[in-house]
Structure P
Amino acid sequence: MKKVIAFAGSNSKESINKKLAAYTANKVNNAEVSVLDLNDFELPLYGIDYEIAHGIPDNAQKFLNEIIASDGIVLSLAEHNGAYATVFKNIFDWMSRIDGKLWNDKPMMLMATSPGGRGGATALEIAKGRFPYMGGNIVADFSLPFFGKNFSEEGILDSELNEALNNEIAKFEKAI
């Protein structure tokens with residue numbers, strides 16, 4: 001059985017991206033899923049002065065260890081003002097100080113969602129352009145627009161979007 005970690009690039013307790021990531025990861029066949037919460041890995045705001053004075057916080061290494069121990073990553077990014085959420089960028093920055101190839105070439109299903117019609121597409125595009133330089137092996141991607149209209153705990157309500165998600169999950173399953 002493959003170990004898949006799922007998480008959102010958000011620290012919202014009611015994160016729609018966490019809901020999408022958890023739902024998606026649990027649809028992966030023959031996978032043991034661990035849903036991670038960035039709130040469990042609190043970190044000070046990254047800065048070189050802090051790093052020199054205090055070193056790299058343990059939570060950055062703990063999160064990186066979760067990536068290393070996995071067979072695949074399901075990540076759904078929150079979009080704040082056209083970019084990653086600060087909490088995600090912060091953990092990303094801290095982990096990169098430990099290992100510049102922090103994604104460790106693990107197969108990734110990269111996603112985003114939002115309440116609006118673009119479905120976090122800008123943050124998703126930024127990540128698709130950047131992650132490969134950081135050891136990201138993006139094998140599947142998916143954007144879900146209008147989260148409130150298109151998602152329920154039972155799944156994706158729009159049949160075309162549901163089919164698109166299932167196709168991306170199949171790509172991810174083959175890669176892990």
Structure Q
Amino acid sequence: MWNKLKPLLSVIDSISVCTGKFYSFLIVALFGIMTVEVVRRYVFNAPIMGVQDVTAAYFGAYYVMAGAYTLWAKGHVSVDVIYVLFPRRGRAILDLLTFPFFLLFAGALVYTGWKFGMLATWVEGVGWNLEVDQSHLRLPLYPAKWTIAIGSFLLLLQGLAKFVRDLKLAITGEELS
């Protein structure tokens with residue numbers, strides 16, 4: 001049974017890794033945009049209105065989209081003082097016990113992200129309403145808002161993959177790679 005799940009888990013891992021790597025390169029572009037904005041603002045006294053708001057939204061998108069990769073890479077914060085005292089199987093059991101809290105958190109993020117994305121793109125009774133910032137540039141904000149739902153869904157998928165691996169380790173004592 002466990003071997004049948006390996007291809008699915010591999011696909012979930014691949015999506016998390018590819019998304020994480022893509023957004024790690026995107027962060028360089030965001031830093032570049034912020035650098036240009038700071039130079040224009042403080043050296044030439046010619047700020048680009050709205051850039052700070054838009055980059056803040058896209059830094060938020062980066063943060064959310066990196067969640068699944070961080071979970072895959074075991075980079076999220078844990079209470080290591082207690083956690084490291086347990087063998088691998090014990091840690092897996094602890095992770096299984098805390099999984100319902102993760103499920104509630106990730107589920108709430110997916111639901112809220114979906115609502116934000118819908119509000120940024122669709123108005124009931126009106127139709128399409130693609131949200132933009134209020135500056136003269138009218139830069140789009142709706143893609144950043146949709147990343148909350150997408151990134152949260154990817155985090156949920158990666159969490160489910162971790163759950164399956166923890167379950168196998170807790171039951172059999174063997175890891176599922």
Structure R
Amino acid sequence: MRVVAGRAKGHSLKSPQGAGIRPTSDLVREAIFSMLESVAIDWSRVLDLYAGTGALGIEALSRGAEWVDFVEKNPRMYNLIMENLDRTGFKNQAKVYRVSAQKALSFLEGAYGIILMDPPYNDPSIARVAEALASSKLVGKESTIVIEHSRRTPLKERFGSFHQVRELHHGDTLVSVYQYTEGES
């Protein structure tokens with residue numbers, strides 16, 4: 001696994017081995033960021049929920065995001081994110097929180113321009129967390145929410161005032177992109 005583009009292009013990222021670990025592939029990450037380049041308005045603050053290895057947030061930093069907050073409750077993965085931030089030189093542009101996504105929604109402050117969600121495919125709370133996020137103080141009119149999920153876990157076309165604007169299909173992976181829609185909730 002490596003950083004696909006930007007300042008840290010080509011840097012390899014550490015990834016754990018084992019069952020149940022499903023980091024976003026380089027191909028899917030490239031497709032996500034190609035979409036974001038055409039739809040995302042604000043790259044100043046990025047939130048990487050269910051951060052795993054940190055690959056999505058690190059890719060955002062490499063492509064010009066000013067700051068990324070990473071949220072990952074697994075202690076082993078938390079340490080891996082810290083190591084990957086050090087490897088890529090982005091340690092001073094990020095903070096890593098070792099809490100659940102739901103807990104992070106309760107204490108993080110301010111709107112993020114981009115929110116990246118890559119929960120475990122078998123997590124039944126994906127829609128509930130997306131709904132809570134869409135009505136939280138962490139989103140604004142210029143926010144873009146990206147959710148990577150399994151085809152077997154379809155998501156609604158709208159969460160609060162956020163409407164699905166794009167969808168990417170790659171094997172069993174779906175990437176749903178949501179943006180604010182004026183006057184709808």
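Of structures P, Q, R, which gives -26000 when helix-only ellipticity at 222 nm (-39500 (n - 2.57) for each DSSP H run of 4 or more, over all residues; to 500) is computed from the coordinates?
Only one of P, Q, R returns -26000 for helix-only ellipticity at 222 nm (-39500 (n - 2.57) for each DSSP H run of 4 or more, over all residues; to 500), namely Q.
Computing relative contact order in percent (Cα under 8 Å, 6 or more apart) gives 22 for which of P, Q, R?
Going through each structure in turn, the value belongs to P.
All of the numbers you see were taken from the coordinates with simple rules; none came from a lab. Since the model is a prediction, treat every value here as computed from it, not as a measurement.
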